[in-house]
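Readers should treat all values here as calculations from the given coordinates under stated rules, not as data from a laboratory. Predicted model, so just to flag it, every value in this text is computed and none were measured. Cβ atoms are built from the backbone, for glycine too; each structure is taken alone.
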Structure I
């Protein structure tokens with residue numbers, strides 16, 4: 001609830017989550033694709049190095065993180081990843097987002 005405590009609408013919740021994750025996650029970290037998404041080229045089991053948050057304007061309806069892909073940066077949904085190797089603060093922040101997402105809450 002720390003991320004959305006003062007949020008009154010979807011846009012404020014999205015901004016709250018974005019800045020909560022940006023503050024708590026220490027990049028880079030290693031993640032594994034845990035779920036396929038039609039908007040992402042990742043396959044279940046793929047491991048990637050997450051290098052940062054996508055621009056805030058890309059995160060109005062879902063949280064996206066960036067990784068290197070074919071010599072370019074690509075944003076993928078954080079909800080399709082699970083942490084493989086990261087510090088405790090990063091792991092906790094990602095798990096907070098995954099919990100929120102799995103409960104069906106909207107940003």
Structure II
């Protein structure tokens with residue numbers, strides 16, 4: 001499993017720089033809108049990616065979590081918490097996506 005940023009994401013940056021910059025600004029504003037710290041925000045964003053079943057978003061959030069200093073155990077715990085919330089098959093898939101990057 002590659003830990004590289006997906007080609008399609010890089011293509012968005014190149015082909016639509018204004019859209020990408022707007023997205024980045026919006027994302028930054030969302031991060032600054034409340035009292036949660038960086039670690040809490042990253043874990044929540046990972047949990048949201050797990051909940052919607054987005055493999056790409058799980059991969060992205062795991063990469064970012066590692067870059068931000070979160071531990072493998074903290075990251076895996078998000079997927080484990082999902083077992084009781086989204087069901088065993090979906091949570092197992094999410095845990096496998098987490099482990100793809102770890």
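Thinking of I, II, which structure, once helix-only ellipticity at 222 nm (-39500 (n - 2.57) for each DSSP H run of 4 or more, over all residues; to 500) is computed, gives back -9000?
Matching structure: I.
Which of the displayed structures (I, II) returns the greatest value of distance in nm of label points 7 Å out along Cα→Cβ at positions 42 and 90 on calculation?
When distance in nm of label points 7 Å out along Cα→Cβ at positions 42 and 90 is computed for each of I, II, structure II gives the biggest number.
So if we calculate mean projected area of the Cα convex hull in nm² for every structure here (I, II), which label has the highest result?
For this comparison of mean projected area of the Cα convex hull in nm², the top structure is II.
Please state which of the structures I, II yields 2.8 when distance in nm of label points 7 Å out along Cα→Cβ at positions 66 and 82 is computed from it.
I
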